[in-house]
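All of the numbers you see were taken from the coordinates with simple rules; none came from a lab. Quick caveat: nothing in here was measured; it's all calculated off a predicted structure. Cβ atoms are built from the backbone, for glycine too; each structure is taken alone.
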Structure I
Amino acid sequence: MKPRAALLPLLLVFLSAWLPAQNSAPKGAPSDPKILEQMQRAVTAHKAGDLENAAAEYQQVIDASPGFAEAYMNLGLVRHQQKQFEASIPLFRHALQIKPGLAAANNVLGLDLYLSGNAAQAIPFLKKGVEKAPNDPELNTALGLAFFDTGQLHAAEQQLELARKLNPEDPDILYHLGRAYLQQSKDVFSHLFQADPNSYRVHQMMAEAFAESGQTESAIKEYQAVIKANPELPQVHLALAEIYRKNSDLDKAAEAYGGELKINPQSAEANSAMGTLLVRQEKFDEALPYLQRALKADSGDTDALAGLAKVYEASGKPADALEAWQAAAGHAKTGRIAEEAEYHLAQLYGKQGNPQEAATHLAAFKRLQSARLAEEKASKSTGPNLGNGPE
């Protein structure tokens, strides 16, 4: 993004002061009525978009009154609008030499210096602009970009974060902020490689990158290298287990989850994952203590609640299963767990001889299923179809 157009109203506020309806001129303006009339003609042409005639009129005003700061500023604005930055920059500088307090000249000078590739020179002017107008997202963005272009990545992140707070949905600001964070991370990782290319942290970084890009075999090798170098490092066994689980290599996944639990037996995430994996393997008795520990740490863990409900169903405890499925449905609201919970609740209430509750939950299941199928159709995805009910 070149944050240019949004600054124009800043200068046009000044231009409005030169409309014929106004009788007063800025402090320091010439007293000759002919020069003031010519300035009015220049502003009128400028506001009408007739930039060439406006420029000619402004230049005649400057020739007749070389100490008239606003004429230099307005001509600088014309050249700015024409993207003739080599012409606009000296005009804004001259305006500021005559009248240092011209905020608009200062701000657009900073912007034009940045746009012309002189980010380092732009920074002092943009800083001054932000100090006087801290809630201007365009000025904050321009300053952030100038910091970025001069390699001041931390300052760039801070400034662009301020711009984002002022305009949270602006895609350009979000893009540049992401770019700053990405470059910062690249620099940090580059230093990591240089400091110790064989460090287990380098292997961890490579593993995460491979996993993110879907290169699972390479990711597995890198995670194994991390574990070999530092078997007590938290979260690494868990990350490796998730890769195995996604590849349906459940025995290796269970082994890796176990490795994580040796490091941190109370890990809610590892207990939940191990418990639900054992449920998937129909090892219900083994799954129960893991699920209970997970729910002790996080009572709203919907995966653990669903796993616990299945354990109770398999153990012939329908009342406990009903309670667990109700909790899962209450926490999940939407998504796979909610859909599964509503289906099982309908089945359990039906077996209890409560057709009204069974019908209510069956209807809820069908609504959730229809919403999912419609979403899948809209996105042309091919997610699993539950058919008559979840497995």
Structure II
Amino acid sequence: MVPLVRPPSWGGYPAPAFRPVCFDPEGAYGCHEVVTWYKTKETVIFTMRSMMLTGIRQMGMAEVPEPAIERDTDVKIRMQVVGVCGSDVHYYQTGRIGSQVVHYPFPVGHEGAGIVVETGSRVTRVGKGSRIAIDPAMPCWQCDQCRSGRPHTCRKLRFLGCPGQADGCLSEYIVMPESSCIPLSSGLTLDQAALSEPLAIGVYAVKMSGAVTNARIAILGSGPIGMSVLLAARQRGAAAVYMTDLIDARLGRVKKAGARWTGNAGRDDVTGRIGALEPEGLDIVFECCGKQEAVDQAFIMLKPGGRLIIVGIPEFDTWRIPVDSARHKEIAILNIRRQVGCVEEALLGMEEGRMNAGEMVSHRFSFEEAPQAFACVAGYKDGVMKALVDFRL
């Protein structure tokens, strides 16, 4: 059990002045738990537990105020499942992704599903008790990017678990705008709802890559995003998919999910083996691991006129591009920034059985075990592909 720590002050009230009391108002928060609240002469503050980054590769459970409905389009959600994403692990291991720097303590997490417990007066899309998937993006809907159909590059974007923008969802409760709350049909599980966010990135990457039907492609990196690209590419009719990774267990999962050939990039001659199978070269390569070596391999394997789709997030600031090869082959390079409007498509694909994202789940941890989940993913332990933090355990 991670020790519970109390911040030194909440909203100007010194923590020692609070008197803890427990109750369960009308069973609204679940019959198996009670909710703590703190009373002063001026106000009553309900509290919850939140798992926070407290330093490099350090996490701790904190007792913090519950978020409250502030706008009439707000939705308060009791979290049920949160996926551990590679970007979360970047923050865990290095404290930053590019210019986005963590200021401790900070709650991460953006791949989530939960149950609605309260809504603002104008909310119509969901109601109390609704099971929902959460789109972590909160665009302004007013800037030039939003108006042009690019809310993922909104000038004022707020994104769950992104330092300087919004706290993450590794907390018992969060509040999101109605536009980020997607109700689930009876045919979908909360696990699938949490997986819809990474799967949506795969769907979007494949959409942006151009014509995939009958294409011969490689996916370099067989983690959750690589698996998501595979599922999306296969359901759009890719003729052949070649995949690599450094973890054999992941390669086994993607092979089962439909990859034609898999290779361990640490042992196998990837470019030689794929080149022998595809002597004319590949139509598209998806870089899904954030490694320079993968980009180098892509330029060797792509045919003239091929496309390199960069989906992975590197830990360094500058890619190295082989100018001669890129120019002579006229390689098109496209960076992928999260996704646009693909969560619903990902959910529908899972519901209809066209994309079985559940195949990527390899590990499950309780809320209290979130530090172990992050350590597992960061250390590539036990063949991990996707770890879920399950609040129901």
Query - Entry that produces 8.8 once distance in nm of label points 7 Å out along Cα→Cβ at positions 69 and 285 is calculated, selected from I, II - result: I
Query raised in the report: Hey, volume of the Cα convex hull per residue in Å³, for residues 117-180 alone derived from one of I, II reads 66; which structure?
Result: I
Report summary line: Comparing distance in nm of label points 7 Å out along Cα→Cβ at positions 149 and 301 across structures I, II, the largest value goes to I
Requested in this report: Kindly point out which one of I, II the value 0.05 was derived from, the read-out being FRET efficiency 1/(1 + (r/R0)^6) of positions 109 and 221 (r between Cβ atoms, R0 = 30 Å, to 0.05).
Outcome: I
Requested in this report: Tell me which of I, II gives 15 when you compute relative contact order in percent (Cα under 8 Å, 6 or more apart).
Outcome: II
Query raised in the report: Which of I, II yields -24000 for helix-only ellipticity at 222 nm (-39500 (n - 2.57) for each DSSP H run of 4 or more, over all residues; to 500), as computed?
Result: I
Query raised in the report: For Cα Rg over 2.2 N^0.38 Å, which of I, II scores largest?
Result: I
Query raised in the report: A value of 4.7 was computed for distance in nm of label points 7 Å out along Cα→Cβ at positions 85 and 333; which of I, II is the source structure?
Result: I
Report task. Work out distance in nm of label points 7 Å out along Cα→Cβ at positions 141 and 317 for each of structures I, II, then name the structure with the largest result. Result -> I
